[in-house]
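Undergrad: So, here come the structures, one by one.
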Structure 1
Amino acid sequence: MNVSVVLFTSDLRLHDHPPLCAALEGGREVVPLFVRDRAVDDAGFAAANRLAFLADCLRDLDAGLRQRGGRLVVRSGELIREVCRVAAEAGADEVHLAADVSAYAQRREDRLRRALESGGVRLHVHDAVTTVVAPGTVTPSGSDHFAVFTPYYRRWAERRVRDLLGAPRSVRVPEGVGSQEPPSYKGVSEGLAPGGETEGRRRLAAWLRHGVSAYEDRHDDLAGDATSRLSPHLHFGTLSPVEVVHRARAVGGPGAEAFVRQLAWRDFHRQLLAARPDASVADYRPRYDRWRTERTARADIEAWREGRTGYPVVDAAMRQLLHEGWMHNRGRLLTASFLTKTLYVDWRIGARHFLDLLVDGDVANNQLNWQWVAGTGTDTRPNRVLNPVTQARRYDPDGAYVRRWVPELGGIEGPAVHEPWKLPGPDRAAIDYPDPLVGLPEGLARFKRARSYG
């Protein structure tokens, strides 16, 4: 009996899983393998919230495999060594893996291929597992990637999306391959949502029934919380982005297409990072900024992290992040704009904080969205500044979102909650809430002075 190994990374599901389906062809035995890669910890990407969500995902994946007669093999250590060791123990002649785009993932794939081939084992890397359209599939004339989203989206939307694959009915795992118990971790955010394919599919079904049709009109409604909250499941691959697109388009309508557009943004960032791996740490389009740093703006940065900037909508979003390990999409834009444009702090500081807490934090979306807001990425208006008061009045008109997350302002009715510094003296003195770190005109003037315009 021929044996295959399927190395699970950010594709922790059984439905629509091309590597697993390919590995099972011809009645092969399969070793479903997850390696807790020590190098990921050493690189600082093993945030507590993501580890807790990951533990849920692995337990659910193991349960799904056991229902089909199999099991998940879990190892920890140096990934290349553990994959080669498992392949030898199982007598495997091939390993299947989903493609990834980060510089680390690409280096790891190259090293794994060389190590396996030296032992006579083939590595098969599968595209369109963690993306809808594989990076490099859609390119403009004269370049290896799109640098602007709109033309990318037009080409992306024209591509035929591959057919869905069903979950396997049975998985036979060879005897004699040792495994550790799936790990257990505790997140740092009290309101962290549960992970796993079962939960992801439940959320997707509920979203398609009750939420997606209104997405175009309500996705920026801060208090309404009218987004899918599927991003952690897409990050860990407990949901297939291909399946999400197919099922959303089956619902149809403007809301579904607006939602699908967000999945195109996800692919857009991946094709950009695949072409420019250094964009995870370096400006994609340098503006020659003289950013403030931890050394020169420590107090402001700490106030931003803690949700004590004096701007209620910014503080509400930052406190949501601390409590849930997640933040509303409009809140992400506002808090990033405030840090980079109003406080003029290096975007990398904000991106690092988000990666420390976000359960859906990944290098492509997080770093490139931060660069988009900071004006060093793909935004065609790099000097735009989002006014937190104007934005709050537009997307939280009666202040419900602010009152939910900033309880010390709970007694202020209506939109006045967005500008507590304007309250009469005695009312203002009675509230334990800080004054703004900086006036908006002053912050804007500093940004304009500091940024080079060419």
Structure 2
Amino acid sequence: MLLKKASILIVDDDTDVLTAVRLMLRPQVKEIVTEKNPDNIPLLLKQQSFDVILLDMNFKSALNTGNEGLFWLRKIKELKSEAAVIMITAYGDIDLAIRSVKEGAFDFVVKPWHNEKLLSTLHTALDRKANGAKVPAPGFSKAVTGSELLGESEVMQDIFFKISKVAPTDANILILGENGTGKELIAKAIHQHSLRAGKPFIKVDVGALTESLFETELFGHRKGAFTDAREDRAGRFEAASGGTIFLDEIGNISLHQQSKLLSVLQNRQVIRVGANEPTDIDVRLLCATNVSLAEMANEARFRKDLIYRINTVEITVPPLRKRGHDILLLARHFTTVYASKYMKPVPELSKPAQDKLLHYQYPGNVRELQYAIERAVIMADNPALEAADILFSPIESAPAEEALVQETNLEELEKVTINRVLQLHSGNLTKAAKELGITRTALYRRMNKYGL
């Protein structure tokens, strides 16, 4: 009922957007005013009161950076502090859109939007405005419902908010972050909150696939295509059709593999090894890596056209050392989990134990904290965990830290780092290469160079 009585202003310099919103909302609202030139906003607000203002993030100015939207949001709030402003943004401006919510916007919608989603956002804004003079921004969550993701830090709340916005879309998402930060958990959360939640979620560690296995694992094969192909087999893309496919460690695939993957993403079809006919696929693509694809592209080790395909939206997961008191939140969560698993009372964390947890650098991130807490819960007999109960990976012991700090020669630093990671993974080259963010071939070259 509130929508039927509402007066809506939409400001966007794209005539097609104005037309689309006008046609959609005309039967739904009392009045809709459209405006191409944001310079006219002050006059419009002086002449008339609007229940909701839809404001584009980007106008065709010389800058075109999304900051134009923030400028006009601030101007609207100066003139009408109670205004309910909903930002209209493209995928590439989602980080700025989140910032706009912190600066007073009610919410944002992503182009191209689902009409139902836009109407729902308008209804919510009007409901909240009807219950108070000012419209508060929606709260940032401290967790993602139904997932193992936890965090009270501002950076994690931003990530949770971003997940809530991009999950219902079909946008391809690239998740960046160090090993052990929880990239797979984020991928699962996106799938769980997407429109594909009831369909398959298929994870593939593409960095561990050899050249010979890459095509048959991802795209499948026909019976007789090679010696051991005794029957037709669907690949991971076909298995994920209708749902989500998560390609982990995508930064470790070769240029030849990149070319094959790009072809599938462009055509939305796979051709099984040994087959001639393509098979249509319908998948939502999520990718993750711990290396900089931009740097790899500059070194001609990763195709730029593939980067454009896989990162419609980018989510960067912070290392644990930058998440502040999330460390204690996660530590308490893990004490509960492992006390239950090993049928022991849930231990408290003593003040010295908390201090030790907060001052450690966590090269292994959340995964390292998890293992340290599990070990402590198993071994400790007291009702509280003390600092001495919490032991981190011996590979991160003081001598190794001192060697890294004192060594300033670049080649020696690289040699020491490679040696430490090889020891950490008991000589497993695939895992060591993933940890270092390089390919197995690159690791072989460096090992030969340094005599390791």
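Undergrad: Give the label, chosen from 1, 2, of the structure having the highest value of relative contact order in percent (Cα under 8 Å, 6 or more apart).
TA: Comparing 1, 2 by relative contact order in percent (Cα under 8 Å, 6 or more apart), the maximum is at 1.
Undergrad: Given a computed value of 18.1 for mean count of other Cβ atoms within 10 Å over residues 330-337, which structure among 1, 2 does it belong to?
TA: 2
Undergrad: Separate question: For distance in nm of label points 7 Å out along Cα→Cβ at positions 114 and 210, which structure out of 1, 2 has the highest calculated value?
TA: 1
Undergrad: Oh, and also: With Kirkwood radius over Cα pairs in Å, for residues 250-297 alone as the yardstick, tell me which of 1, 2 scores highest.
TA: 1
Undergrad: If Rg/Rh (Cα atoms, Kirkwood Rh) is computed to be 1.03, which of 1, 2 is the source?
TA: Value 1.03 for Rg/Rh (Cα atoms, Kirkwood Rh) corresponds to 2 out of 1, 2.
Undergrad: Name the one structure among 1, 2 that Rg/Rh (Cα atoms, Kirkwood Rh), for residues 186-433 alone of 1.04 was derived from.
TA: The value was obtained from structure 2.
Here, each number is a calculation from the coordinates, and none is a lab measurement. Not measured: the values here are computed from a predicted model. Cβ atoms are built from the backbone, for glycine too; each structure is taken alone.
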